[in-house]
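Trainee: The structures considered in this document are given below.
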Structure I
Amino acid sequence: MKRYIKTVIAPAAALLLGLASTSCVNDLDKAPISPKIDLEVNNDGLLNKCYANFGINGNGSGSNSDDDPDVKGFTDNGMTGLVRAMWNMNELPTDEATCSWGDGLQELNFAKFEPSHAWVKLYFTRLTLGITFCNQYLEVAGNEDPTKNAECRFLRAMQYYLLMDTYGNVPFGETLEKPVQKSRQEMYDWLIQELTEIEPNLSEPTVKSGSDANYGRVDKAACWLLLSRIYLNAEVYTGKAEWQKAKDYAKKVLDSPYDINETSVGKWSAYQLVFMGDNDKSAARKEIIFPIINISGKTASYGNSLFLIAGTFDGAMHANIDDPEGSNGCVGQNWIGLHPRTALLKKFFPNTVAPEVPSYEMPAKANDDRALFWGKDRTYEISNITKSAEGYGVCKFLNYNSDGSSHADPAFADMDWPFMRAAEAYLNYAEADARLNGGNTTVEGTKILNKLRARANATTRPETSSYSLNEICDEWAREFYFEGIRRTTLIRFNLFGGNTGYNWDWKGGEKAGVNFEAYKNIYPIPLTQIQSNGNLKQNPGYVN
């Protein structure tokens, strides 16, 4: 059985039953209450909770893991997961995705968010809650084991990074005392120092299987990849570029045992295996550096993998050519609401309309295994963004097992969410290489990008040729679409708020696209946080 941490730390499912009393947030309209949890808590269970904040919404169990949520205030507890909130905030305002549902998502589609917006509050609360769990563990057990200490500090750093990337100037504290607001520069400096300090105490990079005792635990490769990501975005965060450091840390990951999966199984491509129900056991596991664990029947949640599997499918779509009565590998989970914008489809079909074919025929049409879109009986253009019947489908995320085996609970996901994967190091390296070379890759950068494209059976170039930064930006979309990072990428390429040279369908709320302000490159601090913490000031451009 997959576990967050086996033997030395309680199984993932067990933490849901044993830590109900650690829920810290009673209402989205309140600041997180004092995290001084005056209870006796099993230290290993608390560390497990620090991991679980990335994947589980609350303290239920089995098929009710979203019951008793950590973050209350939404009518649907399943909405409150970290990955789901991260995805909505970082995909919906961009050139990749739209959502036809309500629940405040239309404002995100159009980049029309304000300090009182529900998702702005939710994501902020989920991240600060996760940081609270980590601070709690470090206070009560931080001196017990240097490796566990380093892992917890990494989890805290990751959530502080996401907070800084999204909200800019954020509340900060390494203890359970009331936090104070730090600038992006101060947060950047702290993150670099923190990750550098913990690196020696993390485990050596090791490809793991779902049956391994340490599966799901972060190691040095996760630390290197996060450092590479932070350095790649350093110019956005601080005004000073750090391309060489981004490249150096990406190279550390490239030289580690982790690598992109290049093994296909039957009808499933090597790329597809990364996003399937047995990605903890198949050859794809070597690509996933930080998996968010899903165990159907044990840690069922609507907040990460299932959200993407079900949210992209309707009942008429069947990604498995041999299972025309099936859909996405999850029984009865077809929510259809998440669609690709035509701007994303054009990354694969720049000179023609994407064909109206099933997803298992689309890659051959695009000459790219990553073009996992459903066009049959769907409309290419979205004329009404609130209608789920409009727009192509995305068949990237599946719950089928590549070996044909079944799941303990077929209604829920076993696909571990690839929160960090080795392909990012490839693109970090290639982009940093190009930026250091006047905007075009060197021989080494071309080699790296060729290998990534070859995995997808896409065309490659002679090593003496090069890829431009514009082409690399498009490659980020082709490789990582719908994985929750596009907003950060567009900002780094000066193609998000304030840009006037790049347009996409429904940008800013108009079908033909309209520019929106540069200040929206940073989300507002939630109004409730401003009201409850006198140390916090609102980000420029927003009115409380």
Structure II
Amino acid sequence: MRLSSWRKAGSVAGAFFAPRHVTGTITPNLISAGISTATVLVCCLMFSPQLGLISMLGAMTTFWEADRPLWARVRNSLLVSGSLTLAMAAGVLVAPYGWALVPFSALVILVASVIYHAFLLTRGPSPVMVIYSAVIGAFFGADAQLGWRIVGVTLVASLLTSVFLLVPLVFSPHAPERRALAHARIAVGTYRGLRGNGGGGEAQRLARDAACQAVNNAWLTLHSAWPANRGLRHRELVEDLASIQRGLARAILKAQGDARDLPELSTPAPAWGGRPGWRYLLGHALRAGSVEWFTSWRMAVAAGMAGLISEAVGIGRPYWALMAATIVINQWTDRVAATRKAAHRTVGTLLGVGVVWVVSAAHPSPWSSAAVVVICMVGQYLLLPLNYALALIAITPMALLTVAAAAPGGSVTPLLAERAIDTVIGALSAVAVTWATSWVFPRRLVHSQSYRAAEAVAAVERADEGGTPLSSESRRLRTQLQYELTHHLNILSRAVADDPRLADLASAEHAVADRGYGALARAWTIGASGPDPLKGGVWPIGSRD
């Protein structure tokens, strides 16, 4: 091979494995890695290293909305612990019926994905963790006694991790709220500064959307502090955020040619943002034209296809094929990005299988295997934000050694070929479904969301004609409009990436967004009367559910 060919191959490999630095991820990921490691080590001491390693799944509760206030963190941890445990228990119950594995997995994927995308409004690891729990339960459920022991270990691990997650708040109880407000202040400042410096239309629009999203996330964070939202410190945080949003409203109105002065904050703040009611969220997710429904049924189809192919080929157990397909397609990304992710998944897994083969050749003791799993777990936390293929080199040994340690016989060798072949089947299935659904559905998703956003804008404008922006109905409508706008241009950008022909829709969709944010901002210009929303427990941004 010529030197130029080697250089070209090296350049391609370098680009494939090139890490992308994401600012602000190292420290929180190290903290999460420390918490997960502590959980795994404690469970290994409690249950033995062979069984304790399976606690890895519960230990990853750290991925779920960890940067929330105390009581939100408690509620979230209990919900995640219960979801992981119930999903695994369902897998154990289904395990004796081999024919039911693929349809059961597809159903779990569909339900878990819809619920996840409908109700998780901030940070989470995708619904994959719940799905993985169900698949692991089915894997070990062939031995019912072992399966139920693993369910118990997972419950203990997730609850233990939940306790560890509360420790940082002992030293800084309001740190999540302060961080959310700081992020909102920076985002709004960036938008206002861009306007003042004559930033271009597209850059200004992106900065406005980012500022509105940051302010909305801050409202969600303060809102989730309930029931600890009655003290002076919480009131100060609410007032600070109302001031930040007032500045954002002023900037939006000025950008649209409205130079009116806004009322001072002594006037009750007609804030927008927060969380719509659960009926609205579920109804939004179950629409035929919603991204939530599109993402969910596509995952189920890809996983079902991969599972059936794996069974037809005679692999024996289609668990890895199901998971590979689900993970590759668990978000709506464009065809090129999905294909790249499938390639990362395949290459990283194959290299990880090689690492496992080397480790198993050394015949490690149970505690040595536990040490390797912990090292890989820390590597996963650090590498996942940087490069997916590199992260898989750590994730694959972590998963295979954990499963092998708890499985009867304790040998990892039989799993190596299954993992490699099933990963290829799952990745190819996900790519096939992605390409097959990328020609028609993006346009439908854009049109559906455009209609929803336009209807929400019109509803707010009709309500504000009555001059009562602080009424409960007006607050509810503004909350729903903010939610629709959060989705609106994000869906457009993803659709254009998937189908560049949709770029001609941009001007009309930008007009809808401009009108929507203008409607939200104009609420501040209307003279309002009524109770102070910062007193008496009246929340200024919508319903608590």
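Taken together, the values in this text are just the output of simple stated rules run on the coordinates, not laboratory data. Quick caveat: nothing in here was measured; it's all calculated off a predicted structure. Cβ atoms are built from the backbone, for glycine too; each structure is taken alone.
Trainee: For Rg/Rh (Cα atoms, Kirkwood Rh), for residues 298-465 alone, which of the structures I, II scores highest?
Mentor: With respect to Rg/Rh (Cα atoms, Kirkwood Rh), for residues 298-465 alone, the highest-scoring structure among I, II is II.
Trainee: Here's something else I'd like to know. Suppose Rg and Dmax of the Cα atoms in Å works out to 24.9, 80; of I, II, which structure was it derived from?
Mentor: Label of the source structure: II.
Trainee: Still on this structure: So helix-only ellipticity at 222 nm (-39500 (n - 2.57) for each DSSP H run of 4 or more, over all residues; to 500), computed for just one structure, reads -11000; which one of I, II is that?
Mentor: Values: I: -11000; II: -25000.
Derived from the structure labelled I.
Trainee: Something else: Taking distance in nm of label points 7 Å out along Cα→Cβ at positions 178 and 218 from the coordinates of each of I, II, which one would give 1.5? Please report the intermediate quantities before stating the final value.
Mentor: Details: I: 2.9; II: 1.5.
Answer for the origin of the read-out: II.
Trainee: For the read-out Kirkwood radius over Cα pairs in Å, for residues 346-385 alone, a value of 11.0 was computed from one structure; give its label from I, II.
Mentor: Traced to structure II.
Trainee: When mean projected area of the Cα convex hull in nm², for residues 170-377 alone is calculated for each of the structures I, II, which structure yields the highest value?
Mentor: When mean projected area of the Cα convex hull in nm², for residues 170-377 alone is computed for each of I, II, structure II gives the biggest number.
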